[in-house]
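The next part holds the structures, each set out as structure tokens.
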Structure I
């Protein structure tokens, strides 16, 4: 199964098969810039090592994480790059308003402990691209909880509707029936 060697070939030290250069990973430490084993042999060798030393690798990774989660280093970096960090955060919040709103809702939910259900980005986009559930407006759409969070409502797709900011603010923490009686649309 060996082929004749050409100028663009190299022989793997493990399987002894002559293969083109693109069958070898790069290695700057070697003169020719390529590893001695082909990609397939290297993959098999690494796979065997991981299987035999799974627990050792897992423990090593955990120890590394514990030893290198340095809060002081992060705080020092933040203090020396405070303006840059604040500008980056502001830019991200401006370009991801739906994610910011969702994060704020999740924070409030964790505080209230009402029940936290995953609302996917696809579902959020569908909500924000719909017209107001209450009046039909398409301006300034927000996410509204039909049963308010402050009154025991959950944060799940079954309790969320799109609402314009006017309707959402006027409804506040009222039940739908209470709000309908107090407001004429």
Structure II
């Protein structure tokens, strides 16, 4: 076995947002996979220092998002260990060629995929199964005073969630649309 090739990088429609497919080694006892390996991820272009792990549990049709931090932006590595979600990243970087565009990926306990979302993107997910356990690593610490968000149902984004009435927190239901978000509350695109 070549241990250097335990992950495959799959590109999405937005440069920088990618999906990582781990090699899964299974037999009658179960399976083994590496969910994170800093040097192997660096070989795939993900050189972030992840400082915080988060774990959420949701019931079917819960939609969390679309969230981001402005001054302490977070890159995220997202995966599911129970159930299935639609994971979504929206490019909010003013000046980006893909500003206002989104990419999505089904993440599940079966496919074991990992979605990488760089800084400058809003992130959200929809629970598609009765129970979901969602794990994600962050490249900076959570800062409640720096939290921002965009309304999940923003008609200009037109995200294909697949549900019309998800279960959304009161806080998330009051987020602004991208058009109404103050320009100084959006990240900037940095080339290079």
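Which structure, out of I, II, was helix-only ellipticity at 222 nm (-39500 (n - 2.57) for each DSSP H run of 4 or more, over all residues; to 500) calculated from, if the result is -1000?
Checking each candidate, the match is II.
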Report summary line: Working back from 11 (relative contact order in percent (Cα under 8 Å, 6 or more apart), computed), options I, II, answer is structure I
Query raised in the report: Computing distance in nm of label points 7 Å out along Cα→Cβ at positions 67 and 171 gives 5.5 for which of I, II?
Result: I
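Looking just at mean count of other Cβ atoms within 10 Å over residues 59-66, which of the labels I, II belongs to the structure with the highest value?
The maximum falls on structure II.
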Query raised in the report: When you work out distance in nm of label points 7 Å out along Cα→Cβ at positions 107 and 123 for each of the structures I, II, which one comes out largest?
Result: I
**Report entry** With percent of Cα pairs over 19 Å apart derived as 59, matching label from I, II
**Finding:** II
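For which of I, II does mean projected area of the Cα convex hull in nm², for residues 75-162 alone, calculated from the coordinates, equal 7.2?
Computing mean projected area of the Cα convex hull in nm², for residues 75-162 alone on every structure in I, II gives 7.2 only for I.
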**Report entry** Among I, II, structure where distance in nm of label points 7 Å out along Cα→Cβ at positions 51 and 91 as derived comes to 4.7
**Finding:** I
Report summary line: When FRET efficiency 1/(1 + (r/R0)^6) of positions 11 and 139 (r between Cβ atoms, R0 = 35 Å, to 0.05) is calculated for structures I, II, the one with the largest value is II
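For which of the structures I, II does the calculation of FRET efficiency 1/(1 + (r/R0)^6) of positions 99 and 131 (r between Cβ atoms, R0 = 25 Å, to 0.05) return 0.70?
Numbers: I: 0.70; II: 0.10.
Structure of origin is I.
Any read-out appearing in this document is the output of simple, stated calculations on the displayed coordinates, not a laboratory observation. Computed from a predicted structure; not experimentally measured. Cβ atoms are built from the backbone, for glycine too; each structure is taken alone.
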